[in-house]
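What follows is a set of structures for review.
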Structure P
Amino acid sequence: MLLDLKIALSSLAAHKLRAVLAMLGVFLGALSFNGVQHVAEAMYKGAEAEAEKLGPGLFAAMAGQVRFTRDGATRSQGVQRTFTVHDARALKAGVPGAIDLAPFLSASMPIRSQGVTVNTQMVGTWPGYVQIRSFLPEHGRFISEADVTDMERVVVLGRKIAERLFGDPQAALGREVQVFRARFVVVGVMEAKGRDLTGTDQDEQTFLPLSTFMRRAANQTWISGAYLRLAEGADVDQAKAAAGAILRERHHLAGKKDDFSLLTPTDAMQLRREALDLVQTLGAITSVISFAVGAMGILSIMVLMVQARRTEIGIRRAVGGSRGQIIRQFLLEAGIMAGVGGAFGVAGSLVLVSVVSALAGFPYVFEPLFTATTLVGSVLLGLAAGAYPARQAAAIEILDVLSA
């Protein structure tokens with residue numbers, strides 16, 4: 001066996017170009033399969049981390065028909081003016097397991113200070129928002145109960161908004177900004193949080209008391225929705241059913257479709273998983289095609305090598321080499337080419353995963369099962385592709401070679 005391996009390595013060394021060409025297809029197959037599977041797994045982990053940013057036990061009831069798209073972002077269809085603070089209070093009282101409430105009203109608008117204007121997502125809400133969304137101020141404080149009761153003109157800036165307006169986030173405290181042609185005092189700056197699972201950049205938001213937003217600014221009685229925090233172990237399906245029944249009754253929707261949406265991080269995760277499953281499937285199909293091309297490459301190169309080495313094979317048979325040894329030699333050559341191509345493909349895919357994870361902010365993932373499957377599959381593919389050329393080589397007769 002060692003002799004067969006030595007002869008196989010010597011043959012590959014003597015035909016470097018052919019060996020490299022044969023490895024190329026397997027390299028591309030291993031690169032695409034291992035790379036896509038690892039990137040998809042990293043995206044899974046990233047989506048789970050984003051779901052945690054939404055807050056533990058988060059449950060959202062939102063006005064209008066809001067749906068998660070394939071990328072996990074939310075899209076609203078139409079504006080509904082039927083959702084009120086009273087609805088939010090009713091949900092807190094009637095949804096099983098609801099332990100905290102933060103109604104909210106959001107709209108995109110500019111905010112100004114010292115001649116600088118930036119666009120922000122203005123969010124009017126209650127103090128419970130920070131606990132429900134696991135989103136805390138880094139400097140200063142968040143909106144208080146007194147701010148809501150007295151309709152105070154105070155704001156809490158997202159980190160990016162504070163940086164754009166004042167440079168140093170901490171320097172924003174106590175400064176004035178202009179919103180709705182009125183002046184507000186900055187009482188806090190939120191911690192850096194990034195995008196959540198719905199695609200919202202939480203660092204681009206600005207918060208103010210809900211009562212101030214509704215009465216002094218927007219002059220409206222309806223809100224965008226409400227966030228609820230469910231107790232640990234609460235049945236989410238039961239909570240959604242109860243919330244739906246409460247809102248349908250309060251909005252008098254008998255015989256009509258819902259004018260609200262009930263959303264959880266699980267809903268976004270499910271669609272994100274479906275999208276990533278599709279990516280994995282398409283990646284696997286592409287990999288199979290690449291591996292098939294690689295197998296054909298090894299097969300064609302090995303057939304050419306058999307024809308070019310007829311004299312070598314005949315001499316080896318003449319000095320006592322058996323057909324079995326000839327078959328082992330060519331199978332080893334095919335297996336080595338495929339194995340080396342697969343190994344380089346795996347190494348390249350891991351480098352690719354590291355780069356993608358660093359650029360996209362996904363957690364780095366290494367799955368030994370994917371890597372082992374790719375390597376073993378590459379070698380088996382090479383052995384299967386080399387079987388026919390090996391049989392051709394073993395079938396060469398000594399007399400045919402010597403008389404040629």
Structure Q
Amino acid sequence: MKKNDPYEALRYKEFNYFLLLRFAMVFAWAMQFVIIEWQVYSLTKDPLSLGIIGLMEIIPAIGMALFAGHIVDQSEKKGLLVKCIFGFSLISFGLFLITVPHITEHLSSHAILYTVYALVFLGGLVRSFITPTIFSLLALIVPKKTYPNASTWSSSVWQMGSMIGPALAGFSISLIGVHWSMCLVFVCSVLALLFLAKIEKKPILNPKIGEPVMQSLREGVRFVFHNKLILGALSLDMIAVLFGGAMALLPVFAQDILKVGSEGFGVLRAAPAVGSFITMVLSAYIPLNRKAGVKLLSAIFMFGVCIIVFGLSTWFWVSVLAMFFSGIFDGVSVVIRQTILQLYTPDNMRGRVASVNSIFVGSSNEFGAFESGLTAKLMGTVTAVVFGGTMTLLTVTFTGFALPSFRNLDLHKDIEEMKEGPNL
């Protein structure tokens with residue numbers, strides 16, 4: 001048995017550039033989303049408007065996801081990622097312009113709001129391509145035996161961007177305003193392009209170039225729905241995030257319940273990512289592969305508990321701690337799920353599987369935002385968050401009893417066999 005090397009993937013030069021570009025993009029995307037949330041709620045004072053932000057992004061993200069996966073599997077990954085990042089840059093620049101004081105003073109709040117929604121919609125189109133492209137590019141940069149370690153570091157960098165982006169957004173809104181905060185987002189997207197330039201073009205591993213679109217889509221969906229391991233992991237996380245997400249309502253808590261302003265909003269927004277980042281870094285040293293099913297179920301259950309505590313809290317630092325621990329448990333879920341996807345997805349189907357993943361999991365964040373905004377409108381903000389956390393607990397409990405094979409999942413054996421095999 002080979003000794004675990006926590007820095008195995010970092011020994012590949014291109015992988016380090018990959019981490020830098022991923023950090024820049026996640027940082028920019030997270031910061032931009034927080035700025036949008038703050039600006040929209042400041043304009044409307046309506047929690048439903050926060051849910052509409054998620055809905056505007058999710059409609060194109062889901063509508064194009066499967067087609068985007070097909071295109072990713074048929075395309076050279078670096079060139080496609082260049083186009084994705086360039087598209088994001090244009091959207092960020094548009095948001096920068098719509099927040100120029102000299103422009104906004106001549107526009108109605110409705111005009112600003114609808115323009116923001118339109119740009120968020122375009123961002124959803126870009127996201128439908130960028131997620132499967134990054135997932136596929138990672139597998140072309142490091143050898144297969146390094147996938148678990150590379151996935152851990154990639155997820156860690158994702159969480160670092162998710163942590164620093166929102167925190168900086170909260171403080172930058174206070175210090176330099178919404179307009180110049182959006183300028184920082186645009187600069188980060190340009191930096192991502194510079195890091196991507198350091199990565200060489202990669203071969204297209206799909207042997208079915210030119211395959212009819214509908215046939216390709218059916219094959220990708222069929223693979224996911226016939227692979228009980230992948231389907232179980234995606235379904236469980238989707239339902240938990242859909243009902244357990246309180247992130248969309250943080251502006252309401254920061255402004256109206258906890259009354260901590262934009263600085264407190266930034267701390268609350270970053271707290272879950274801090275917890276997730278700590279978990280992911282530790283998992284590079286202490287792998288989560290043994291008894292992965294039990295760990296995944298337990299982590300999502302405790303995530304639901306943290307959401308309930310957050311919803312009931314009226315003390316700022318109790319709320320911060322609840323968000324922090326929710327991130328710790330969510331980090332366990334992310335590491336295990338990404339390891340499953342990287343290990344058991346064929347190279348020629350990575351784009352399509354990642355697209356289905358984005359529908360199940362990534363999109364559930366935005367549907368969760370809409371669900372949170374709608375239930376907050378109907379039930380009240382606190383009741384909506386507690387309701388979501390309770391639904392998460394019920395979902396995990398049902399899954400644990402109904403699917404014993406998933407509960408008994410252990411990834412350790414397959415990973416060790418892969419490490420002992422040839423250096424592919």
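Read the figures in this text as sums done on the coordinates, not as results from a lab. All figures in this text were calculated on a predicted structure; none of them were measured in a lab. Cβ atoms are built from the backbone, for glycine too; each structure is taken alone.
Looking at distance in nm of label points 7 Å out along Cα→Cβ at positions 114 and 226, point out which structure of P, Q has the largest value.
Numbers: P: 4.1; Q: 4.8.
Answer by largest value of distance in nm of label points 7 Å out along Cα→Cβ at positions 114 and 226: Q.
Figure out for me which of the structures P, Q the number -18000 belongs to, where helix-only ellipticity at 222 nm (-39500 (n - 2.57) for each DSSP H run of 4 or more, over all residues; to 500) was derived from the coordinates. The partial results should precede the final answer.
On the way: P: -18000; Q: -27500.
Source structure: P.
State the single structure among P, Q that was used to calculate Rg and Dmax of the Cα atoms in Å, giving 32.5, 108.
Values: P: 32.5, 108; Q: 20.6, 68.
Checking each candidate, the match is P.
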